[in-house]
Structure I
Amino acid sequence: MDGEVLSGLIGLGGALIGGAVSVWATVATQKQQAQESYRQQREEQHKLIEQRGREAGEKALTELYALRRHLVECTQDNIPEDHQPWRKIAKDHMDEAELAVGLMPQASEVRERIEEVLEAAFIHMVRSSGEVDREVLHAKRGATEAIDILSAYMRGDRLPEASAWAMRYREHAAHSAATYALENPVDED
């Protein structure tokens, strides 16, 4: 084989190898860029979820503090006229707080705990009819415990243990459910 043909074949081989390496490098770069783009999108989505959760948590805390302020002002001998009907105002704050907590992503334990204490507070408010001081006291306990739970979550701390007040409510609710089930059996037909 003469030198020119050999040079041409070597040049062609080099061009093929160079082209293959170039194609491979382009594909690898595009794949890396796609992975980076996907990672950035996931980070942005995670930040957006965190931001929405923080906003919902802050709204819930605002409502819970407004509830507690309302209840503190209701513990006076005479409930101020601008706080009437005091139970409805308290229930509205509870509902708004519960709604905001319900919008918090990845916070199922917080939602359950806050729903429980607000439900206990509401039940005590209506069950103690006629004993306004006692109703307000229980509602204030529920608001304070809900604030403690949500504040711990927002700080990133471990959630506080349920209070003795909340534990008594759990026991009472379980006993009421068991009594109801015994008194109202379900037909299997």
Structure II
Amino acid sequence: MSNEIILDFKDFIDFFIMKYKYDNRGVLRKIKLKSGLNRQLSEEEWYELFITKSALNCCAKFLLIKFYEDNEKIACKINRQGLKKWRALVSNIEQQMGILYDIAEKDCGRIDELKFAFRESDYDLYKIDDELASYIINKFINYDFNGYDSKKIHSIFVSLYYDEKRISMNLQLFYKPANAIEHILSFSN
């Protein structure tokens, strides 16, 4: 099942990158110039790394939300049980998955142990809109992380984060740390 989860996250990352590949280039240029970090990279390489790390940060947040919902640490919204409730309350919830995702994200941000992971950062320039939320929620509706521990979540994410395609990019050293990614990577301790 872990391999299927990783493949579904990779599909989401590809979709995320395709969707945002050319968005906010002016803002990214300002961030790059202001930070002065990773100057050796061309603008195109820098943009690609930034968007990839943004997508991975979104994956980390989604994984945390799903883990906390499935283990009943927060009220359910984006898992099977939560969607069933929301579908009964809102007739067109399928077109408003971004709002549902935002609510789940805010719920996680209120938990003391997750405040750092959900703190706003530069990587939140690209948001999970209705289309992306619907895509990832529907991909993960059949997965249940109930009974998983933090080490299993870490294992899933590390397999995604240190993918052989991204090793050469060394995302961990790129620009600034991404909060949700750093939080999940800390699970190994």
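What follows draws every value from the coordinates through simple rules; no lab data is involved. The model shown is predicted, which means the values in this text are computed figures rather than measured ones. Cβ atoms are built from the backbone, for glycine too; each structure is taken alone.
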Inset, instruction - Identify the structure, out of I, II, from whose coordinates helix-only ellipticity at 222 nm (-39500 (n - 2.57) for each DSSP H run of 4 or more, over all residues; to 500) was calculated to give -19000. - result: II
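For mean count of other Cβ atoms within 10 Å over residues 12-19, which of the structures I, II scores highest? Before the final figure, lay out the partial values.
Numbers: I: 10.0; II: 16.4.
The structure with the largest value is II.
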Legend entry - Computed 32 for relative contact order in percent (Cα under 8 Å, 6 or more apart) - originating structure among I, II: II
Inset, instruction - Compute distance in nm of label points 7 Å out along Cα→Cβ at positions 68 and 92 for each of I, II and report the one that scores greatest. - result: II
Legend entry - If log10 I(q)/I(0) by the Debye sum over Cα atoms at q = 0.10, 0.12, 0.16 Å⁻¹ is computed and equals -0.39, -0.57, -1.01, the structure in I, II: II
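For the read-out distance in nm of label points 7 Å out along Cα→Cβ at positions 4 and 100, a value of 2.0 was computed from one structure; give its label from I, II. Before the final figure, lay out the partial values.
Details: I: 8.7; II: 2.0.
Answer for the origin of the read-out: II.
Distance in nm of label points 7 Å out along Cα→Cβ at positions 44 and 180 computed as 4.8: which structure among I, II? Show your work: numbers first, answer last.
Values: I: 4.8; II: 2.9.
Considering all the candidates, the number was obtained from I.
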